[in-house]
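What follows draws every value from the coordinates through simple rules; no lab data is involved. Nothing here was measured: the structure is a model prediction, and the numbers come from that model. Cβ atoms are built from the backbone, for glycine too; each structure is taken alone.
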Structure I
Amino acid sequence: MPLLVVPALIGIVLVVVFVLFGAVTGRESSAEDNLSRMISGGKNERRQASFSLVQQIVERQAALDRGEPVPHDIGPSFAHRLVGAYDACNQADADQYEQAFLYARVLLELGEAGSVERLFALAEAPDSADPEGFVRFNLLSSFGAWAERFEPAQRETANALLIRFLDHPDPGLVRAAAMSLQRYPADGSRGALRGLLGSSELDLRGQAAISLSHLADASGEGVLREMLDPQAYALAHQAQPQKFARAADVSMSRRKALEALLRLGKPEYRSLVEQLAREESDIELREAALRALAQAEGS
């Protein structure tokens, strides 16, 4: 289980599913077809159609920005139909709650008024509406990616919501919130993330330390040093076998810890980087240390 740094999960999933969906059908569905499947299709069909429709909206807007011919026919009726479908959802029902999320996600890309507030409301849903945390994990992760799109009042709302989720019993939701807080440079964010540094779970305190480094806060320095130690991952895996089971995940997390320490920019880290460059058995981590030294020499 690697630590997350760049909150782009939604974008990655959109591209992957869009490509796969196109490969399965042998053609790209029209925007109208995707909208129809979103509203009346089965669960998997709704997901695929919504991802494809968002991609089409993004492509359409990019063409408009460049002054090029518009590639997809997406008229005002799309938003009207999606708002009606959203309002008709019984969000106490897990399946319809996910439907509402898909509608709200597309409405955001359409620039529909109130779309951000709909997403905030969905994030506040009870656990019973989202028992596996799928929707809220996507939302919390995306609030980091969308931070620059939000108006100041919306940023404050998102910031407060993310901070509240640091106390949630689901560690996946905590990690997603901690990840996105790196995009909210407020005192409240720093204070909340410092509180997570005492977590008994390495991935949670590690994510807090990494996010703090993005906020120019060195409070997580001790945790970042811990994250460079392979034994820390062995202990975490022993306590929870589903975590850090793959060597690639351990390697990535160690590299992210090194990047976070370098981001803090303290001169005393040089000896640590030099040691990694000389002695580290993980080739990718050693190469990262060598690159850091080369960059320091060139600056």
Structure II
Amino acid sequence: NPASNITADISDVSALTISDYRFSFDGTNYTLTRLSDNQLVSTAAAPTAGSPLIMDGLRISSATINANERFLIQPTINGAKNIAVNISDTAKIAAAAPVRTEAALSNTSNATISQGSINPLPLDPNLQQPVTITFHSPYDGQFDVTGTGSALPANNQVYTEGADISFNGWTIQINGQPAAGDVFTIEPNHNGSADNRNALLLAGLQTQNSMAGGTASFQEAYGQMVSLIGNKTRELEVTSKAQNNLVTQTERSLQAVSGVNLDEEAANLLRFQHAFQASSKVIEISSSLFESILRIG
């Protein structure tokens, strides 16, 4: 049915399996089945963006299908095969984070704001909207958050040093003791000058335990894969050589029991030929002697 569709993405790489999945709808419940062991992993009502179906690192955020329809989901098919560089201009590499933070120059305290981090997918559409955090004056341990966003404005927020402050898909922390009227801003990181946070996060994937259920890094998993392939290749080479030797021994045994040695048979034919020729000569001589005797008589 062309009108039927589902929306799925990867929510947790470390939880992924190598299995494919079948997503089906029986008219009442939506069912996700892991095909590697035919295990029913989830049965639920219709998934939505606000209440997605999450299982084995897979997230299904919407589904519009008719009763008794099924979809095949292959989260990891050709995963490594399709990794490629899409740009050739290094200036276009998104090495910087999409937002940056700043403390106002007019602040009178030594409080600092962290560089901030981007929350997991899906991205908030207001991620790069400017946001301002202003501490009350006179200071009462609270602050107001203003700007554009689904949860903004957010007034009278209680300040806890080092605690996460999250809006619009980003998370920051403020440390130290703010003063009355202190202002901190979160804004789009235009140009990304002197900012390689995204590149550092990408490089960190090499050693981050995000494979094999969170027990191995990409580098370790790759090393294990190369070792496994090498061991299996050597094992198959040894097995192939042993099988070839077994075939050769079997052929020799068969020839010894029921086969014909062509060299030996050729030698026998020559010997028999010589014997027949000698016998023929004897017969010829005997016949000549017999005729000579008859003529004498």
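In table form, for the structure just shown:
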| read-out | value |
| --- | --- |
| Which entry (I, II) yields the derived value 1.00 for FRET efficiency 1/(1 + (r/R0)^6) of positions 218 and 266 (r between Cβ atoms, R0 = 41 Å, to 0.05) | I |
| At a computed 1, 4, 7, 8, 8, 8, 8, 8, 7, 6, 4, 3, 2, 2, 2, 2, 2, 2, 2, 2, 2, 2, 2, 1, 1, 1, 1, 1, 1, 0, 0, 0, 0, 0 (P(r) over Cα pairs in 5 Å bins from 0, in percent), which of I, II | II |
| Computed -10000 for helix-only ellipticity at 222 nm (-39500 (n - 2.57) for each DSSP H run of 4 or more, over all residues; to 500) - originating structure among I, II | II |
| Identity of the structure behind 2.8 (criterion: distance in nm of label points 7 Å out along Cα→Cβ at positions 58 and 242, calculated), options I, II | I |
